[in-house]
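Got some structures for you, see below.
Just so it is clear, none of the values below were taken in a lab; they were calculated from the coordinates. Keep in mind it's a predicted model, so treat the numbers as computed, not measured. Cβ atoms are built from the backbone, for glycine too; each structure is taken alone.
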Structure P
Amino acid sequence: MNNPTPETPEKYPFPLRILHWLAVAGFTVLFITGPIMVDLDKTDPLRADLFGLHKSFGVIAIILLIARLRVRWRSALPALPASLQDWEAKLAHWGHRGLYALMIATPIVGWADSNFHGKPVKLFGIPLPKLFPTIEDIGTTPGLIHTVLAYTLLGLVAVHVTAVVKHRYVDKADVLRRMV
């Protein structure tokens, strides 16, 4: 690994590490509640509760992401391990960009889907502004887009975790240490 300097620290800044792991926890809740809630019968009271919880955690994901991007833009970040191949460094760069793009797009499309169908978005019962208009007969397309984005995000997270494990156990470059 490159030797850290004041400009290139060994670890991510503490606030960024906290925001990363809070996002992991939040997206875990979202990935669990999403499939369960849509499979429940529309008359099941648990369905409405899970939708409320899912939307609340989606709002929290947006707030955490805004905070995370602000910290990231203002912070010195650790360099990638020198042992990485050029293609691995490029994949890491684009993989992180993809993760951020999906972490932005997925909850916003979910919010739009709710609003398009005339449903509010609430943060643990507190109504939030309607950001998108109600659109009559919009159908299931926004929800489908939200689902595709969510599963794409989940797939990219799986690739991210696999890369961390590969670097740790195959390459002997413990990149996880930079985030704990």
Structure Q
Amino acid sequence: MEITESELAKLYPHRNNIPADMWDHLITNATETVEVLVHAGIFLEERPTFVRDLARKAGNGARIRLVFGDPASREVARRSDEEQLGKGTLGSHTRNALAFYRPLVDVDGIEMRFHKTTLYNSIFRSDDEMIINTRVFGFQGAHAPALHLRRLAAGDLFETYSESFEHVWNLSKSATF
């Protein structure tokens, strides 16, 4: 039990409580791996240099994998309804977010895919740190809790979410823009 608890660096009551400098820290310190699993993740590209930083990280040899909800899927439409966003809103948010990621389409080291899964958590991985944005039925992701995890050799919480990312990645298809 102590090992699992020590993997939890911080619990945020809401994702929008995560300080901006934490997101900057995660991308700045990544040298090997950046993985993002979201439906839209539109708040990420609101960071002024986020997309450029991803391209730079890939140019320096980091592996960047981004998985977005398929904006035309029934799963994204269902989540839009469940989070009380309105019909088609989440799909529109995803399309909007993808416009920001378009410059990354041909960047070596960056792979982007679409998933059609029931997304239980959004995952934001930067090497051995991870933000997990949990889901609470009826609430938007920004208002749901978020966990800041760090990988420890003796723990398995970080690995559980890493495996979850891999499962979704393997079920996903190449993103089309």
Structure R
Amino acid sequence: MSFNDLIIPLVLCGILIYGIYRGVDVFDVFLDGAKEGLGTAVNILPSLVALMTCVGMFKASGALDLLVRLFNPIAKYLLLPGEVVPLAILRPISGSGAMVIFNDILATYGPDSFIGRVASVMEGSSETTFYTIAVYYGAVKVSKTRHTLPASLTADLVGFVMSAVMVRLIFGT
């Protein structure tokens, strides 16, 4: 057993010991935190259900395939391989949907191919934008996202393009 295997148990024990040392009723504080966490989960559940329903409808309707065909010329202009376009479209919407596409890319082209490397960097350096906005803004009951969505989608686009650029610079094509 290495130190890495012990880090989380050591941190938890350290918190417990510190709480006891400070005279804090650790179990009551834990219960209060758990109650608050459940309340937060109940508050954000409607946003999550709506988002998951929309993602399912998006994929089942064929809209993803239509968008892939629409964005392929733009992707070629931005030097993105066409095979990663479905990942770039779905990643801001659904982490699990993007993971399915990512696994398919790796199974088809391999993790050491140019396409596999670009997909890996895209997957690791981007966020599920709509999910994150729905969860965090839903938790604090913010209904107007203002500049959050355009700024986040711009950052996603830059991240996707830079994924291909960096893989090309570091590994070549």
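Assign the value 31, calculated as relative contact order in percent (Cα under 8 Å, 6 or more apart), to the correct structure from P, Q, R.
Source structure: Q.
Check the numbers for distance in nm of label points 7 Å out along Cα→Cβ at positions 80 and 128 across P, Q, R and tell me which is largest. Result for distance in nm of label points 7 Å out along Cα→Cβ at positions 80 and 128 over P, Q, R: largest is Q.
Between structures P, Q, R, the calculation of Rg/Rh (Cα atoms, Kirkwood Rh) yields its largest number for R.
Taking distance in nm of label points 7 Å out along Cα→Cβ at positions 40 and 120 as the criterion, the highest value among P, Q, R goes to R.
For mean count of other Cβ atoms within 10 Å over residues 16-23, the highest value in the series P, Q, R is held by structure P.
Identify the structure, out of P, Q, R, from whose coordinates helix-only ellipticity at 222 nm (-39500 (n - 2.57) for each DSSP H run of 4 or more, over all residues; to 500) was calculated to give -23000.
P
Once distance in nm of label points 7 Å out along Cα→Cβ at positions 88 and 152 is calculated for all of P, Q, R, which comes out largest? Top value of distance in nm of label points 7 Å out along Cα→Cβ at positions 88 and 152 goes to structure Q.
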